[in-house]
Structure 1
Amino acid sequence: MPTEKVTEKLKTLPTKPGVYQYFDARGKLIYVGKAINLRNRVRSYFHLSADHGPKTERLVAEIADLEWIITDSELEALLLESNLIKRHKPRFNIRLKDDKRYPYIKVEWQNAYPKIVTVRKMAQDGARYYGPFTNAGAVYQTLDTLRRIFPYLTCDRDITGQDPRACLYYDIKLCSGPCIGAVTQAEYRATLDGLCHFLEGKSDEVLIDIERKMNAAAEAMQFERAAVYRDQLKSLRHIVERQKVISNTQNDQDVLAFARDKGDACVQIFLIRQGKLIGREYFVLEGAEDEDTRQVMAEFLTQFYNDAAYVPPEVVLPVEIEAQEASIIAQFLKQKRGAQVALNVPKEGPAADLVKLAADNAMETLTALKAQWDADSHRAEQALKELADGIGLNALPARIECFDISNTQGTQTVASMVVFVNGIPRKSDYRKFNIKTVEGPNDFESMREALTRRFRRYFDAKAAEPRPGQKIDPSFSMLPDLLIIDGGKGQLGIAVEVLKGYELFGQVPVCGLAKQQEEIFLPGRPASILLPRQSQGLYLVQRVRDEAHRFAITAHRAKRAKVGIASQLDDIPGVGPTRRKALLRHFGSLDAIRVASVEELAAVPGVPREVALALKEQLG
C-alpha cells in the first residue's frame, strides 16, 4: 500500500507528459521514469491488480514519496529522464555502470593552430570531438600512432612562424614545425583535417590525398618531402589493412548487441564507417535484472547517444523496441544528428550476422569483466582485512576518508577529502575545501578548518531541520569507518582535537600516515606502525594517500589558475565579476577569449563593443 503522502499526491497528478521521481523513506532518489501521461503511468505502479515483476515490486515497496516535472513533449521528457539518471544514478534504474566519464578525442579546430587533447566532456566550443571511448589507454595509443602520420602540436607556444628554432618533437618528426614556419597555417590545418577524416572512417580519401601530395612533391623534385609522404602512406595503409570491410555499400552504421548475466548487461557496439569496421566499444549497464530486453536497449540508446560525438544515419539493433518508445528515440536521434536516423532490426543476411557477432563479443567481454571484478573484490577484501588487523580495528573499514592539504607558500590553500568504499575510489563522494580562515603556510590549522567543516556538515545532515540555506550533501551524511590524515603526529593531533570537539573520538577511528617511511600513527601510541612492505593493506593505504594528494594538487592548481584568469580579466576596464563569468561561460577559456574577434566578443550578452575593444587591445 502506498504511504499517506504518496496517496495524496496520486490524486493531484496531471495528465501531461513529464518525468516522475520516486524517493525512499530517507529521501533518497531511487527511480526516475518518463511518461506520456503522468497520471496514468504513475498510478499504474500502485494498482492492486498490476502484474509487476520482482524488481518493480521491490521498488514499489520502498516508495515513500514522489515528485514530478511536467514537460512540453515526450522528447523533452526522454532527455530530462536521461540527464537525471546520469546525475543521480538511482539504483532501480538501468544505467551505465561506471561513474567516470568516458574519454573523447578533441581536436581544437576553433584555434588557428589546433592541438589534440583527450577530454571527459564535450562542450559547444567549436572543437571537433570523437568518441566516447571506453578504453583510455587505447585512445592514447591511437593518438600516438596517428601523430607519427599526422604530426601535430602539443606545446603552448604562441605560433608566429618566426621562432629561431623548433623543439625536439620537430627533430623526431612528431611535429611539423609551424612555430618556425616549416609549414604554413593552411598546410598545418590540412594535416589535422586529414587526421579528422581518418577518425571519421574516411581512410580512402586520406590515402588518395597523401598519395597525390607524394606524387606532386616528387614531380617538383622535393624528394625529402615526397619521402615523408611515402612513409606516412605506408604507415596509414598498414592501419587500414586491419580494418575489416563489412559492407560494399560504404554506409555509416552502428551495430549494437548485448549479453546479460543477472543484474549486469554488456552492450557491444561495432562502429562501421563507409563500410569498414573501424572500431568496437563496450559499455556495461547496471540495474538490468528482471527488465524487458527491449527496455534495456531503449535505455542504453538514450544514455549512449546523449553523449555521443557522432550519430550515424543507421543504428542496427538486436531487438525491436516498443513502437511508441522507438518513435520518441527516433525523434531524439534525428535532433542529435540533424537528419533522419533509421533503427533497423535485421532478421537475416550480413547485418543479422553482424548482430550475432557483436552479441558473441558482448558475452565474452561480460564473462571476462565479471572474472576481473571477482578478483578485484577478493583483493580489496584482503587489503581491508590486513589494514584492520594491522591497526587494530574491530571491523573492516568499508568507508575510508583521507584528507590532505595543498598550497603554494600559504596561498590558495585547498584541502581534499577522498573516499574509498570497499577498497575502491568513490569519486562522486570526493570533496574539496577552499581554506578561508587561515593565512600563510599553516597546514595544521588548514587541516583543522577542513575537518571542522566536514563533521559540522555531518551533524547538519542529521539535524531534522538544517541551517538556513544549508544543502544536505550525501557525502557528509555518514561517518567514515576510518579517517586517514596525510601527515604525522602533528596533523593527527589536530584531527583528534576536532573529533573530541564533536564527541566523535572513539566512534570514528583515525590515524596519520607519514610519507617518508610509510609510518602509521595512532592516537595515544608513541610508536608508529609499519605494515608489511608487500601487504595489500599497505598498498591500499598508499593508494588512498596518493589519491588524496593528487586531488588536492589538482584542486589547488585549478584555483590558482582561476585566480590568474580572474586577475587578468578584472584588470581590463569595464570587466567585472558578471562580465568575466559571462565571457568564460561563452568561450570556455582565457585562450579562447584572447583569439576571439571584437565582433565575437561583443556578441556575448552584456558585453558592449567598447569593452570588447578593450579586451582585444589588452589580451590580443
Structure 2
Amino acid sequence: MIDPDRIKNVPTSPGVYLFRDSAGQVLYVGKAASLKSRVRSYFNPTGHSIRTATMTAKAADVDWIVTDSELEAVMLESNLIKQYRPRFNIRLRDDKQFPYICVSVQEPFPRVFRVRRTRKDGARYFGPYANSGSLNETLSLLKKLFPYRSCDISIPDEAVSPDPVLARPCLEYFIKRCTAPCVRYVDRATYRETIGQVLLFLEGKHEQVLRDLRAKMRAHADGLNFEAAAHVRDQIQAVERSVERQKISAVGGGEYDVVGLAQGDRDASAQVFHIRNGRIVDRQHFLLDNPSEASEDEVLSAFLKQYYERAAKIPRQVLVSLDLAEREVLEAWLASLRGGPVVLVVPRRGEKRKLLEMVTENARQILEQAKQRWLSDREKISIALAELEAALALPAQPKRIECFDISTIQGASTVASMVVFEDGRPKNSEYRRFRIQGSDQQDDFAAMREVIRRRFRRAVGAASTETNGHGGEDGWARVPDLVIVDGGKGQLSAALEGLAQAGAPNLKIVSLAKRHEEVFVPRRSAAILLPRESQGLYLLQRIRDEAHRFAVTYHRQVRGRRAQVSVLDGFRGIGPVRRRALIKTFGSVKGLREASVEEIAAVPGLNPAMAASLKRYLAE
C-alpha cells in the first residue's frame, strides 16, 4: 500500500502520475488537470472496478511530473505509456513500432520503401499501417502503377556522371517496373513526375493522378509518340481499376477520418477509415489490450492518443461515436500535432452517421475474428480447460460445456438459448432454442428454471429410452461435464431447482455474473474471481457471449414475427392464409406499406378494393 503521507504531498497542479509496484515497475500512467484530486480518487473506499482495485492494491508508490497545462500532460502521458507499456493501461496491441511508407523526396532520385519509425529528415511518411501485410499490398500496388526505383543504390545528381559499373539496368527495367534512373534512361525531372504521382495516390488524390496521366497521354499522341501514349493509357486503366476495386465512395468532399470502436470483455478493436476528397482511400484496424471494465469514453480516448501520436498525417476532422469527456483537451493536442485546428465530431444523423455505423460494424467483425482465432489455438484452449478444472474443483477437464441464457424485453416474447462447446470449441449443430411458457411475464428466474427443467428432463428421458433398447436422441441424451447459466446467485438457485425437477441434481453447474465476472457455485456464498488474464475466464466469457448472441437473435425473430402478425390481425378480411401470402410476397409489414395498391392486389386471394382498404389501414 502507498503511504498516506505520500498521497497528501501530491500537488494540485496539472501533470502526469505513475503508480509503481514494490519492485519499482510502472503499473499505470495517467494524466490529470489536478493531480491531487485524481490520485486521491483512487483510494476512495467504494465505487471502483476490479481492475482499478487490483491496480491500487498492487501499487506501492506513486510518482508525478508537474506540467504547465493539461495539454502538456496529454503529450507526456502518451510518451510515458509508449516508454513503459504499463500493465494496467489501455494500449495498442503489438504497438512497439507500426510500419510506415517512406518516400525519400529529399534525395535527387527518391525511393519508396517501408520503415519502422518516422524521422525529421525531409522525407514524406504515410501511416502507420496496422500490419506489414496491408503495407506490402500498398507497395505492391504502387509498384505496378508507377515505375519508381526500389533499389538502395546511391544515385547522385545529374551533374555527376553515372557509375561506369552500372552499364545496363537491372531486370526491373525490362519488366516495366522501373525507368532506370541509375543509368540515366530517365532524367531527374521526369522521374520526379512519377514520384509526384505516387505522393498524390498515397494522399488519396486519385482524380488528380488521372488528370495528369490523361494530359500526358494526349501530349504523347499529339507528338505522334503512339507507343508511349499506349503505355500511359495502360497505366490510366490500371489506376482506374485499382480505384474502382479498392475504394468506395464516402460522403461529400473534404478530408476526415472515421473512428469506430467495438469493446469486448478483455480486449477491444478500433477501425479507422481515411476519407480523402470524398473517397475512402484506406482503412486500418487495431486491437487494444486491457479495456476490461473501462468505459467506452476511456477506451476511445486512449486509442485516439496512441494512434494520432504516431500518425503521419492528421485531418482537420475526426468522426467519433460519442462526445468525449476530454474532447477539448484532445482537440487542442491534435491541433498542436497537426499545426492547425482539429475537431472531434459526433454525427447524429444522415450519411455520415451511417458511415460511422459501418466503420463500427467493421471493428466488431475484427473483434469477433480475433475471438475465433483464439478458439483455434489448441494450446490456449488446453490451458483454459485446465484452469477451469482447478478453479471449479471439477473431477476432470470439462469436455462438454452447455450454457443457457434468457432474452426478453419487459417480459415480452421471452426465449432462452442453449449453446454447446466441446473441447473448448462451439458445436453449432447441438445449439437449441426455447420458447418460454407464459412468455409475457417478467420473471427471469422462472424462465431459467423452466429451460433447465425442460432440457434435462429430455436428457433423462433419452437416457431411459436408450436403456430400454429403443435408441435415443444424441443431442439431448448427452450430459455435459459443466453447465453455465448467465447471471448471479438468483439464476443459479433457479437452475438448481430446474435440475432437481428434471431428476438430474448431481450435474456440475455454475453461474457467471457479467458486472464483475463473478463465478458462483452451489453451496458457497462467496464468488470465485478468476484472474483477469486467465485463459479459463476468457473461455467462460466466450461461451456466455455466444449464448447471449444466440438468445438475442432468436428473440428478435420472435418479436419481429409477433409484431407483423399483430398489425395484420387488426384488419378484417385477412386470415392466416392471406397474411402468410402477404408477408411471403413483401417480406415484412414495412415492405407491405411501401407497396402500391396494384402490387398488393396481385397477391393471391386479394382484390383491388381489399388492397386499397388495406393500404389505408396501414397508413393509419
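Derivation of every value follows stated rules applied to the coordinates shown; laboratory data play no part. Since the structure is predicted, the reported quantities are computational estimates derived from the model, not experimental observations. Cβ atoms are built from the backbone, for glycine too; each structure is taken alone.
What the table below lists for this structure:
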quantity	calculated
Origin of the value 28.3, 87, where Rg and Dmax of the Cα atoms in Å was derived from one of 1, 2	1
Identity of the structure behind 0.55 (criterion: FRET efficiency 1/(1 + (r/R0)^6) of positions 85 and 501 (r between Cβ atoms, R0 = 41 Å, to 0.05), calculated), options 1, 2	1
Distance in nm of label points 7 Å out along Cα→Cβ at positions 173 and 437 from the coordinates reads 8.7; which among 1, 2	2
Test item: distance in nm of label points 7 Å out along Cα→Cβ at positions 141 and 317 calculated as 2.4, pick one of 1, 2	2
